[in-house]
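Next up: some structures, all given as structure tokens.
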Structure P
Amino acid sequence: MTEKAVYRNHEHYLAEGWSKEPKEMFKVAGRIIAERKGLEGLRVLDVGCAAGEFLGYLNAIMAEATFTGVDVAEELLVAGRALFPEVDFINASALDLPSGLKDFDLVCAMGCMSIFDESQIEIFWDNMFGAVRPGGLVLVLSPLNEYGVDAMIRHRKRFDGRPGPWETGWNIFAMETIRELVDARGARISFERFQIPMDLPRREDPVRTWTISTSDSPRQLMNGIKLLINHYFMICEL
């Protein structure tokens with residue numbers, strides 16, 4: 001049994017529900033998918049699907065597609081089943097996918113890769129490629145480091161003056177590390193930087209990102225861990 005990553009920062013998915021407007025990252029992901037696979041007749045797996053918001057967006061832009069979502073948080077899956085009954089929602093980890101999840105045209109992971117550390121990242125990529133068919137597309141969005149540094153980060157937030165539990169969720173791998181992992185699995189990878197097109201305010205949860213202006217970017221993402229965050233799409237083709 002693979003050791004689970006410790007991530008508890010998912011309450012906002014339930015509290016906020018689905019956004020009326022699709023997230024900007026969803027729009028970019030949809031454009032990448034359309035360019036490489038088209039938008040018709042795809043069999044789609046979303047790993048770390050939360051309550052299914054990304055799958056809901058894909059359903060709105062795709063024709064004759066089928067959708068499966070996987071997440072470890074059952075309360076999120078319950079919400080997703082109510083919102084999107086057409087999806088097959090499965091309680092499972094990215095590190096321990098059911099053996100029957102295979103031969104998908106498109107396998108996505110929007111934001112969950114950074115939960116996993118150096119002992120788990122190879123299993124994550126093994127499972128992503130194990131679920132996609134030959135000729136399929138794996139699309140992952142996560143913070144990456146452009147300077148050749150892998151950073152494994154644990155954090156804990158304080159509540160009413162007391163420390164909470166230690167969590168993961170902001171591990172940042174070097175782009176070179178991810179390229180080596182994907183190359184070793186016989187796939188081609190390209191990277192596309194995702195840049196948020198609007199200002200994001202600071203919110204109550206200090207670990208969620210907001211934007212600041214820097215000399216390099218008018219909308220640099222950061223969070224209360226004091227990380228400057230650059231998200232990238234990892235576009236992997238077999």
Structure Q
Amino acid sequence: MEKTFLKMDTAALLEQAQLQAAQDEILQPVAKWGGILSPQAQRFFHDGYEVAGAEVSAELEGRYFLEVLRLTDPANLKAGLSTLHSIVRGYSKYYACLLDGTIIDILMKFTRAADASIPDKAAYLLSGLMARYPGKFTNENVAMVLKYSGTEFGKLDVVANLLKFDGYRADIWKLEGKRVLSGLESSSIPVIYKALFCVWLVGFNDVLLKGSVPTNIIKAINAVIQGNRTEKIIRIALQAIENLLKSKPM
């Protein structure tokens with residue numbers, strides 16, 4: 001099975017959608033969350049990660065990320081994980097420094113944390129890794145991430161990440177298609193957007209369009225368009241419909 005992340009003609013749209021999502025998050029400077037980190041890590045998170053062409057290896061970046069994930073104070077850890085989540089969401093190149101066994105084990109543990117914001121962010125980072133490096137993870141790993149307990153938006157965020165890899169799409173839709181369809185009927189703008197984003201991604205799989213995706217999904221998307229004036233909702237809804245219309249029944 002072809003292991004492409006996304007077709008080249010959709011890469012720009014995907015990047016635009018990810019950057020739009022990143023704008024919804026407020027990045028907390030290191031000084032504000034009080035984590036006890038090495039001076040090098042402090043400098044990296046304060047002003048280094050955004051510098052184009054910074055002379056920092058992925059190995060060093062991974063060490064700095066690991067320092068944050070090992071913070072023991074709950075408030076500092078929560079703020080630090082939020083910072084990592086925002087950095088990776090806005091700069092996807094940093095996924096490479098997360099591909100470390102210790103980091104993955106810690107993130108897996110965090111998916112079982114009691115505070116919902118921690119599992120949501122940990123599961124997002126893990127699912128992003130799985131979509132980019134599918135050969136590094138087993139089906140059991142993917143199933144564990146899908147089963148985590150979090151918010152509805154967080155769950156759809158994870159589903160959307162996994163759907164970015166075509167090799168997962170058939171299985172993910174079989175398991176989570178009802179969640180996506182339910183998200184289209186939500187009153188929450190972020191949930192609706194993420195559900196539409198999932199539909200858009202599913203539309204790149206011709207096999208799913210031939211029978212696994214119900215045709216009444218068009219009616220659900222039309223209802224979203226009729227009842228919504230949010231620009232990013234309308235944009236992703238029209239992109240989703242464009243993909244679905246490759247199917248004659250749609």
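Observations on the structure shown:
- Kirkwood radius over Cα pairs in Å derived as 18.9 - corresponding label from P, Q: Q
- Origin of the derived value 17.6 (mean count of other Cβ atoms within 10 Å over residues 115-122; candidates P, Q): P
- Entry that produces -19500 once helix-only ellipticity at 222 nm (-39500 (n - 2.57) for each DSSP H run of 4 or more, over all residues; to 500) is calculated, selected from P, Q: Q
- Structures P, Q were compared on distance in nm of label points 7 Å out along Cα→Cβ at positions 43 and 203, and the highest value belongs to Q.
- If P(r) over Cα pairs in 5 Å bins from 0, in percent, for residues 75-178 alone is computed and equals 2, 13, 26, 28, 20, 9, 2, 0, the structure in P, Q: Q
Each reported figure results from applying straightforward, stated rules to the coordinates on display, with no laboratory input. Quick caveat: nothing in here was measured; it's all calculated off a predicted structure. Cβ atoms are built from the backbone, for glycine too; each structure is taken alone.
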